[in-house]
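Dropping the structures in below, format is structure tokens.
Derivation of every value follows stated rules applied to the coordinates shown; laboratory data play no part. Just so you know, these numbers come straight off a predicted model, no measurement behind them. Cβ atoms are built from the backbone, for glycine too; each structure is taken alone.
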Structure 1
Amino acid sequence: MNRSLVLRRLFLEGPLNRVVLAQLTGLSGGSVTNVAAALLEEGVICEVGLEESDGGRPRVQLEVNPDFATVVGVEVGETRIRVEAFDMKMRVVRAADVAMHPQHHDPDLVVEEINGAVEALRADLASTGDHGPLLGVGVAVPGMVGRHEGQLRVHAPNIGWRDVPLEPMAARLGVPVFADNGAKAFGQAEMWLGAGRGVNHAVVTLWGTGVGAAIFTDGTIYRGATSSAGEWGHTCVVVGGRRCRCGGAGCIEAYIGSQALLEEWYRCDPDASRLSDPDSEEWADRFSEASRSNPAAAAALKNTATYFGTGVANLVNLFNPQKVVIGGWIGLKLGPPLLGEIKRVVSQQALAYAAGGVRIEVGQLGVEAVALGASMLVVDALLANGGVPPVPLTAKRRLPALS
């Protein structure tokens, strides 16, 4: 436990000296010294220079050793697959795109292609010797991840994954494999390294092809009874409204998801040039650009802000967050120009006391943050274990709490 306390502080807030570590963790100076000595000897942390002190000797600064290990994050999106390797400072050291649309192929084939990409990255890293060994793989999926009979199973019907086991991936790669919902993975990345830093109560939204959210209370992600909490895109904003691909009606995703948003633009602006792919990021830029000179496009974009803001107001009333972060590829493109209108709608729709205490911001980590968040599943297990590498997936253990 002491090792975990020290290591987590160094990962999130380092570099730090031993005196500050004792203050932050509540451990005695002797305990911090002993823990730090062990972690230094194992290569988990390293010394990174001196810090001047008031009247005393300079203090040695410590941080997590960036070359202790590498971790891989896999984003299995609805339209793309991204595989990235990170060092222990969460810097991308290698990356690969899997040239495969996950909705158009059998899950076993998709997993096999991912395995090949991970093995290629690992071989490339090993050939240079610049970074540490592969510690594990985290996978983010556009669906739910549950445990059945001690095994992780992925249920992501939007890409045709139904009860897909991940044990074969762990067996093939020979390292632990973890998995989580893409919105939750993205949310954890923003909480640890992005717009959510320093906040205990937050909602991080993922606005793209689909719509989701990660809800954090007391710094811990809220998962619900079956780990499916955060399906914000399938909460109702219009009773008896548009049909949603989930089978319901009036879902917020049916109004601001990529397909719905593109159709809304065309309805309001018949002169807009037609694109065949609603998941192409190009049209979002063109939509925003058209709104500057075309009143019809501006009206469509304002409608979008109204729906999104109404959904955020619901989140504010339900969870009373300190901050709401707007992310995802659509959120990062349309969030900045719509931010003022979204805030206005929230102030009108949410309870005044709760609305007055919430900040609404656009995410800081970009569209690649889902893979980053997936890799943090592995890092979280390392931190929870006090620097001891995580156990294989097949061993019985709880899903990482990402606290």
Structure 2
Amino acid sequence: MNNKLLKSWGNIEVENTSTSNKPNHLDIGNLNSYGDCCLPLQKVSKIDKNPLVNETIFNYQINHGFYLYGTPGKSNVTIGGAVASDTHGKDNSWGGSFYKNVKKLYLSIYDDEIEISKEKDSELFNATIGGYGLTGTIKNIELYKNDVNISKTYKTLVETGIGIDNLLNSFNAKDREYWVGWINLLDKSFPWVTKRSISTHTKINGATQKNEIEINTSFPFIGKNLYKSLNLINKIYFQVNKFSNTKNISFYNTFFPLGFFTDTRNISKKRKIIQVQFSLPSPKAHLLEPLLNKLINKQTPILCSIKKLSKQDSLNNLSFYQDGWTVAVDFSYFEFNKTEVEKFYEELAKCGGKIYLAKDSTLDEKNFKSMYPEFAEWEKVVKFADPKNLYQSNLSKRLGLKKW
């Protein structure tokens, strides 16, 4: 066994752990989670797996030439990690979550390997997608091939406006269009920018390896909004986009637009950030503005994005995906007001909202179980699959997911 220091992408959770060649501990991917769902409680498995499990989303799409539903915003998320987190993307309104891509899984539990699918052991299949590795080790994955081809470039239509209601009413993405919005939460009038991307049908030729560039320098005065620096950046961003109606953007920059300011670690002290991402059902969309006001009360929100969600295929997992909207808000770790956010969690649960556990590091057990009524059924399935309770993470301990 070798000791290893694991760190989540948000640089908050750090775990000293050891590796094991036995398939009875939590498996990990590229540690892209903001919070602690990717950190094993004790040991991490290092067993032989099919290369597809560890292949990145970006390379898979480039090599195969078609889009994966629910493509997340980081290019080096592994296929296995996307399954475990049931990721989502700019195609939410028509494509759905990553669940839609998965045909079969080959799951290792203790010393046994089993094949599961929607037709074969469907309960465990559903519990594993969006199960954050707590059902066992994914050794192999079989994906569906779809007819949504990827393009070299995408025509991107930019719109700007004021007010949350106007933003929601402006949503007009159609089938095979990719939509995302940005909201300036530092301005109480809530200026916004939306981008709708459409394929230009220019074929990508050949495989291209692309590595994300990370800048390990921090400018925390921006994240604290000293001298109104973040206000100024937000105003400039809004004005620039106000006069930019259409432009062609590369495939990589359309789906994986991580830059200096969108990597909010760069403007946070010691590059530590917390993200609160939640979903809100469509019938409660009118409550989005008061919920956001409660979330940012006595805080400095750094970045806020919004996407549309469609109906989920399965409700027997820990996915936050539901028909409605999802909003993600970044905060500097050292400026985060947990007391105020707990009040937000209580209100969100009353509205049928859910926190995205792949980004979470602050939710408590009580509010989690209020948000996830399907947890009881998920628990029954996972308890049967893992009666010895060996697959544990910091997340599962914090939220009381596996208490048997």
Quiz item: If you work out distance in nm of label points 7 Å out along Cα→Cβ at positions 26 and 378 for 1, 2, which one comes out largest?
Solution: 1
Quiz item: So Cα extents along the principal axes in Å, for residues 10-169 alone, computed for just one structure, reads 54, 37, 29; which one of 1, 2 is that?
Solution: 2
Self-check item: Per mean count of other Cβ atoms within 10 Å over residues 98-105, the highest-valued of structures 1, 2
Solution: 2
Practice problem: Output the label of whichever structure in 1, 2 has the greatest value of distance in nm of label points 7 Å out along Cα→Cβ at positions 122 and 218. | Solution: 2
Self-check item: Value 22.0, calculated as mean projected area of the Cα convex hull in nm², assigned to which of 1, 2
Solution: 1
Quiz item: To which of 1, 2 does the computed value -13000 (helix-only ellipticity at 222 nm (-39500 (n - 2.57) for each DSSP H run of 4 or more, over all residues; to 500)) belong?
Solution: 1
Self-check item: Given 1.00 for FRET efficiency 1/(1 + (r/R0)^6) of positions 58 and 202 (r between Cβ atoms, R0 = 41 Å, to 0.05), calculated: source structure among 1, 2
Solution: 2
Practice problem: Assign the value 22.2, calculated as mean count of other Cβ atoms within 10 Å over residues 82-89, to the correct structure from 1, 2. | Solution: 1
Quiz item: Any idea which of 1, 2 comes out highest on mean count of other Cβ atoms within 10 Å over residues 226-233?
Solution: 1
